[in-house]
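Student: In what follows, structures are represented as structure tokens.
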Structure 1
Amino acid sequence: MSNKRSIGIALIGIAVLAVIAVTMHTPIEEKKTAVSSSDIKPAVIFDMGGKFDKSFNEGVWAGVKKFTEETGIEVMEFEVTNETQREQAMRRMVERGATIVLGVGFAQADAISKVAAENPDTLFSIIDVGWLDAPNLRQYVFKEHEGSYLVGVAAAHASQTDKVGFVGGMDIPLIRKFACGYVGGVKSVTASADVFQNMTGPTPSAWNDPAKGAELTRSQIDRGADVVYHAAGGTGLGVIQAAADSGKLAIGVDSNQNGLAPGSVLTSMLKRVDVAAYETFMDAKNGTFSSGLTVLGVAEGGVDWALDDNNASLVTDKIKTAVEAARSDILSGKVVVHNYESDSSCPY
């Protein structure tokens, strides 16, 4: 099961999944006709880790790329490399004539709130933020706990030691939400299972530290973990490599990361940020952009698990049946996965 090839080589061939989503928005009539399709000038601000982080940012980039391929409309881009650049980058995009600006990640909340208020005739959208309120702003949040529950079920069935791990990026409630859902899925299969958890750090640099990710993964493996799930952005590349080098299994996140180490990535928890990016720009182009909050979970096609040729040999019929049963239970309401962000606790 060990795969010591370079992750960089294995990156080739990762497929961009089809865009599926069912969303609800609060309409803003004056904004629906503010931008004609011929005048749209879209912009995206990627966050720490860059658009080719093989995870969160790259998922957004996949949606941006799809939009450009379908419409021929180029999207202005900026990749944040330090925390001071976010607001400045947004202002610069507006100055360059951007009609719709997409901010990637919760860390851009303050910047987009301020710039959107100052530019009421420009449309804005942000991913992983749901607490702002502006008539020209759309917000997307995801039920990451539901998707994490599904891969937790897979991890529990794949584990031979009843010990699995989780490596998070920056220690924030959002990442605790991933972790708690994962624990819930694992415990639903094996109540006595051990789930080791480590966060990479308290600052944004935690999203881009593969060496630390590898170190934490090896520590968990030394304690008996044979499946390790990450929600750590670029840091997760180290998690996947360390698991592969040790002959253990990793679980990817956000984008489909099964191809990063074929035969060593059990599955990936898909967070369809590509949907948010594509939909944001397409709605702006079509004059149907609306503000408000969009929540995407299992039922809306916003989170799921990945099954493809890269992990087919790892996913037994038993695992597939169990995960699909869990998915059905979430859809029917039989299983309600606890959301850590609702009360800052994890009851599992």
Structure 2
Amino acid sequence: MPDLALEYLPTLPRRRDWRIGCAGAGFIMADCHLVAYRNAGFNPVAIASRNPDTAKAVAARHAIPTVHADYAALLADPQIEILDVAVPPQNQPDLIREAVRVGRGRLRGILAQKPLALSVKEAKGIVAACAEAGIVLAVNQNMRFDQSIRAMKHLLTRGDLGTPVFASIDMRAVPHWMPWAEGLPSLSTFVMSIHHLDAFRYWFGTPDRVLASTRPDPRTKFPHADGLNLYILEWDDGKRASSWDDVWSGPCKEGVAGDTRITWRVEGTDGLAQGTIGWPKYPAKEPSTIEYSSRRHPGVWVRPRWNEVWFPDAFVGTMAQLLVAVEDATEPEIGGRDNLETIALCEAVFAAATQHRVTTVREFV
């Protein structure tokens, strides 16, 4: 019989009461991080936001005992052991650098948002600052903890598909661009495609070359360099992967019957797997799915199922991997050093698309 026991859930820390300080009170913190933390028994003790009233409302909703008037007061709070950062990417590097300065000797770990920074150069500076201060840095690349993405990784590790040959992600979904996205040097690549690029890295490692194309999204009215992203990733050992990150998805917001979805597929020498990502149905609770067939069990489709969903359940994993690393004095599953290559891959895709050339990830590391 096929083995249905795929590993799709995160490893949890031994200690659940690490004192977490929350920087930011927007959607991703209020509706994802804090919901997941309460479900997992984690311990957020303080919060601050650019808008103190927003911080107060989120604190009341999630029973967080301390609300600080600003980020400076949060970073100086002596009770905080772990800093959870959920601020716009253009503001994150300065906040982390200040956290390192103020929290040296007290702060044990920082969970940063993706993108860690908008360039490899700035991301390297953050990684170096945390390492020098002895603060564990992890990155919230939360798609790695989507249940189907994680189950797929387990299949690859277990060898059910043999040697990977080709993989694809097909996104036909409309993201909600936050107000802070206007004016960024990159829109889709560093905000949306980064999820898929990091998932490919998680499955197969960092690719060697990139071919890419982009065009503006007709629905997004502010100027942007990258909208609908198409890219092909090449590895020297022969693997290939591609993604169509279609953030337009037709005029489905303008009265046309829409078909929004994200599907993925991985083909190997001994089997194939395919699945769906439930996120486009949010706030409806739609679990992601996986099905696979292998030479080990010819002619059979294996379809394990679960109740967990990407938003918000995957956010248990992104914090858990940091807390486990702090406890065990190890590198997080998605540590800052590892994430430098995801940032470099984003730079390679953006350059390939906007400069109309083949790029190598090595150019940007």
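Student: Any idea which of 1, 2 comes out highest on volume of the Cα convex hull per residue in Å³, for residues 114-233 alone?
Tutor: 2
Student: Hey, distance in nm of label points 7 Å out along Cα→Cβ at positions 194 and 210 derived from one of 1, 2 reads 2.9; which structure?
Tutor: So the calculation was done on 1.
Student: So helix-only ellipticity at 222 nm (-39500 (n - 2.57) for each DSSP H run of 4 or more, over all residues; to 500), computed for just one structure, reads -9000; which one of 1, 2 is that? Working shown, then result.
Tutor: Values: 1: -11500; 2: -9000.
Going through each structure in turn, the value belongs to 2.
Student: On mean count of other Cβ atoms within 10 Å over residues 106-113, which of the structures labelled 1, 2 is highest?
Tutor: Between 1, 2, the highest calculated value is found for 2.
Student: Right, another one. To which of 1, 2 does the computed value 15.6 (mean count of other Cβ atoms within 10 Å over residues 130-137) belong? It would help to have the intermediate numbers written out before the result.
Tutor: Numbers: 1: 15.6; 2: 18.8.
Attributed to the structure labelled 1.
Student: Computing relative contact order in percent (Cα under 8 Å, 6 or more apart) gives 21 for which of 1, 2?
Tutor: The correct label is 2.
Only the coordinates and a few stated rules stand behind these numbers; no lab work does. Being a predicted model, the structure only gives us computed values, none of them experimental. Cβ atoms are built from the backbone, for glycine too; each structure is taken alone.
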